[in-house]
Structure I
Amino acid sequence: MSALTKEFLESIGVQLDDEAFAAFAEHFDSTLKERILTDIVDELDDEQLVQLEQLKNSEGDELWRWIQTNVKDLSDIISEEVDILLGDVAENADSI
């Protein structure tokens, strides 16, 4: 589920049809994932980076479990990046 909703956009004065919203939400989600992954990598030591590299093509939830176990501030990272990205959207509402 995306942190971005039509209701949020409407509250900042952005009206999008369903197709435009879907495209914007997809871009938002991919940007958010990229920012979160960058922050996660910044938190890891060299040994953990090697482990992460080995797991990047793993099946199922193995990678997600490893991240939850090894990134102590994961929930803070996610929350902070969601807030920052939603703030960026609100700041640039006039150009959306």
Structure II
Amino acid sequence: MSKISQEKEARIKEEILSLLFHSSPHALYTVFISKDIVRDEEFVKRLLLELEKAGLVTAVRKSPKGKDYSRRLRWRLTERAYQAYKEVGVRKL
């Protein structure tokens, strides 16, 4: 298994953030994000957890009906990250 450089990892994180921005206000499951950016689900989950620690994304741990998810998470941008993307002028698709 080859190691991905920090630069490539940062670019993948940017891709994840962009995807979440374009899907906002809807939260996306980890599996959908990994399929969209064509990366391994565990790798994407690790990056999402790093982004969560950095305060850029937040995990949605409950279903719309209020039940706790037992095995999967949905993700969305934090308000601060969303506003930063909006200020930069990134267009929604």
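Values in this text are rule-based calculations from the coordinates and carry no lab data. The shown structure was predicted, so the numbers you read here are calculated from the model rather than taken from an experiment. Cβ atoms are built from the backbone, for glycine too; each structure is taken alone.
Out of I, II, which structure matches 31 when relative contact order in percent (Cα under 8 Å, 6 or more apart) is calculated?
II
For which of the structures I, II does the calculation of FRET efficiency 1/(1 + (r/R0)^6) of positions 16 and 64 (r between Cβ atoms, R0 = 30 Å, to 0.05) return 0.45?
Considering all the candidates, the number was obtained from I.
Out of I, II, which one gives -23000 for helix-only ellipticity at 222 nm (-39500 (n - 2.57) for each DSSP H run of 4 or more, over all residues; to 500) as computed from the coordinates?
Value -23000 for helix-only ellipticity at 222 nm (-39500 (n - 2.57) for each DSSP H run of 4 or more, over all residues; to 500) corresponds to I out of I, II.
Using distance in nm of label points 7 Å out along Cα→Cβ at positions 56 and 80 as the calculated read-out, with 2.3 as its value, let me know the right label among I, II.
I
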